[in-house]
1. Out of 1, 2, which one gives 58 for percent of Cα pairs over 19 Å apart as computed from the coordinates?
2. With helix-only ellipticity at 222 nm (-39500 (n - 2.57) for each DSSP H run of 4 or more, over all residues; to 500) coming out at -9500, pick the structure among 1, 2 it was computed from.
3. If you rank structures 1, 2 by relative contact order in percent (Cα under 8 Å, 6 or more apart), which sits at the top with the largest value?
4. In terms of distance in nm of label points 7 Å out along Cα→Cβ at positions 27 and 91, which of structures 1, 2 is highest?
5. Which of 1, 2 yields 16.0 for mean count of other Cβ atoms within 10 Å over residues 43-50, as computed?
Structure 1
Amino acid sequence: MVVTRYFGGIKLGFGGLSRAYRDTALSAIEEAEVIEVFEQARLRIRLRYAESQKVRNLIEKYAVIQEETYSDTVEFILLVREDLEDEFIKRIKDQTKNKVALERL
């Protein structure tokens, strides 16, 4: 939120100006939303193309892709919530029958 005061010929004085800023600050606080922030783990996952779609579906549920590299294998650099990291890794290993290389960065 931004407060802009244009002089329109009427001087508000200190009281009027401070009320204008206070009212705007109160409005901004009332409209503000709470945003949850979580600690995140950075992971590198390397796998074959055959498993990449299964893993991508899990990534969409648990993580955010920072980088993708496609060569003879697929590599993802991800951010995953630390409290979900163990569950995420277990599910990836289950889905790929442990045919994936995982590394915490």
Structure 2
Amino acid sequence: MEVHRVLGRGFLEVVYKDALEIEFQNNNILYEREKKYEVEYKGHRLNRSYFADFVVFDKILLEVKAQSGIVGEHYKWVTNYLAVTKLPIGLLINFGEKSLMSKRIIL
């Protein structure tokens, strides 16, 4: 919420990610940015990988958006990302609205 309060809306997604990273560091929050996950199919590693925007406390997937509105497809992406990462909780946060929008997703 602090990032949205200070920056407001209108910036690119990467700007919000940079600001979140500063907040995590300032508040001693354990996180990894752009953590790479391999996708497997029937014991085979696929050529494509998934990079989580953030993984917080080794158990929360944080997906950041900066656009007008969140659509159903975004929820599906986070659900799929949770399946790949085996993380229990996903947070979808959108900085692109007048008020910060967040949605918790549990696989």
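All of the numbers you see were taken from the coordinates with simple rules; none came from a lab. From a predicted model like this one, the values you see are computed outputs, not experimental measurements. Cβ atoms are built from the backbone, for glycine too; each structure is taken alone.
1. So the calculation was done on 1.
2. Only structure 2 yields this read-out.
3. Largest one: structure 1.
4. 1
5. Corresponding structure: 1.
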